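Multiple structures follow.
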Structure P
Amino acid sequence: MTQEKFCQGCKQRYNCQQVYQQLGNANGPPVARRVLLAFLLPLMIFIAALTASQPLVAKLTKNDGLKTAASFLLAVLLTSLSVLIVKMADKYFTRKAHLKTS
């Protein structure tokens, strides 16, 4: 009932199903690898770097605030570096793949 009221003013209400079928059949490159590299990998690297840096920084200082800040900055630095490396590698392999198909 609610959907019928919603669809009343729509110009596409009679061929709505066809529009969704066309969108579902759209061909495009797979994005799962890029999504993992862009979102999941940096998060995992940040967490791992933060965890690994805690004991190292604890040996250098006794100040809790300084430990936290130093661990956080180290994790951010390692994550940023890994993002740059992955970005450069992706450009390299994308360019290489385009040269093969040309």
Structure Q
Amino acid sequence: MKSKFLTYVALHERAWGLSTYKGRPTLNQIMEAKIIAFWRPTGEELPFTLTIHKDLREIDAYVKALVWHTKTELPRLRLAHVFVEQKELKIKDVKIVFDRSIN
């Protein structure tokens, strides 16, 4: 049985074929990466994309930025899946701490 990770990688590779996007990793880089994030466009104009990360801090920063964004429209891409060593992670908790010391 094919893993969920390999299923998403195969869908990504078939969708993009020989086309490219900024920062598109090679199949070899994808298979060797420790952390992969799959991104779904908010519109239907493009298939999903993926990015490689050395640690989860960039993913954490993206999720926090969604809470604090000041634009009236959502980002073009939204986080769909995160895999660490080809095992899927789910966001378990987002915590906001308020401080009353603001005047």
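We did not get these values from a lab; they are worked out from the coordinates using the rules stated. In this text the structure is predicted, and so the values were computed from the model without any measurement. Cβ atoms are built from the backbone, for glycine too; each structure is taken alone.
Taking helix-only ellipticity at 222 nm (-39500 (n - 2.57) for each DSSP H run of 4 or more, over all residues; to 500) from the coordinates of each of P, Q, which one would give -9000?
Considering all the candidates, the number was obtained from Q.
Can you say which of P, Q returns 2.4 when distance in nm of label points 7 Å out along Cα→Cβ at positions 10 and 90 is computed?
Q
30 is what came out when relative contact order in percent (Cα under 8 Å, 6 or more apart) was calculated for one structure; which of P, Q is it?
Label of the originating structure: Q.
Tell me which structure, out of P, Q, gives 15.9, 58 once Rg and Dmax of the Cα atoms in Å is calculated.
Matching structure: Q.
Can you rank P, Q by mean count of other Cβ atoms within 10 Å over residues 26-33 and just name the one with the largest value?
Max of mean count of other Cβ atoms within 10 Å over residues 26-33: Q.
Taking distance in nm of label points 7 Å out along Cα→Cβ at positions 18 and 82 as the quantity of interest, name the structure among P, Q where it is greatest.
By distance in nm of label points 7 Å out along Cα→Cβ at positions 18 and 82, the leading structure of P, Q is P.
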